Structure 1
């Protein structure tokens, strides 16, 4: 069956093939299997020597913009440290090519509930990241992000509160505690939704470091 023409892949094919010899002379759209994604298009590339994952970023939406250069640095470190997929190629725009982690599956709430040991594997890999000493230049401030989203939501809600009063109170209590905390900030993933955790059954890997920053370890 003939594959559909994919302008997104055509645009990056020459640079990726130049960086990874195994891709030279191949049409990416003929070996690419879409994997989905929200802020990125992801593809699994099937090759005789093993599969790769190609990530192509979409334009940054909203006010919380992604620092692609910082993301690439964090992804490169994670691959070398064995807590993420090995990075083979990246450009400043955030196009990345990594090795496919064989035998790994994305986590879900149900997967965590059915396998409590996977929770410990996630805790272990997060602890390795926090203790790694990896240097990141920016801090992740969840309260500023919430404030920005609240302000955006208020434009549409007018006189109706964006957040319930109990949630506002809990948020402000958390803000006060974090602000007063003397705990050192650590390199953090900052987007630990289950789908960004890949479990092999013996090891957990973290993917998608768009929001990697230093942060409170909690």
Structure 2
């Protein structure tokens, strides 16, 4: 869902895009500036091919819906593989990875992942994203950025606006924490074009 929105935003802005997908049949978009590579970025050969010649690598690899094991096997391993590929490719390239909301702090300073109402499965899914961020925070030789969505992200209107913060969950005046996938994609491409959070995580929301 997020990857498709980011892909569309990048093409609409005039970028040349190489999309790497485990199931390339799900990429129905056709565009003269789009190339598609079938493969899994957790595989080092695929990661190297995906990174080669690119200025910015955007990682929006998902682990499935409601599958804790899938997220644990995907989130951090994909990031580690891409970092290794970027190291081998040499300096100058950047990694932007879509993180999770669970490691964001609420107004009282507690982590969203510690919310008592979460199921054990959801807590494990959230921790998988947190593990990927913890790993990235040890990386000093690759220019990386993580962007975390708010508590809710999904289809919705494209407003063209958002607010940003570093590690604190963004709440609207009505207490909700949300953003549409289209507006999240705008934030991702804004960071790709005008980097402001290299070596840091940030979040966006309404």
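Bear in mind these aren't lab numbers, they're just calculated from the coordinates by the rules spelled out. Given the structure is predicted, the values throughout are model-derived calculations rather than measurements. Cβ atoms are built from the backbone, for glycine too; each structure is taken alone.
A value of 1.5 for distance in nm of label points 7 Å out along Cα→Cβ at positions 88 and 104, calculated from one of 1, 2, originates in structure 1.
Among 1, 2, considering only volume of the Cα convex hull per residue in Å³, for residues 136-175 alone, which has the greatest calculated value?
Between 1, 2, the highest calculated value is found for 2.
Which of 1, 2 yields 17.3 for Kirkwood radius over Cα pairs in Å, as computed? For Kirkwood radius over Cα pairs in Å, the value 17.3 is produced by structure 2.
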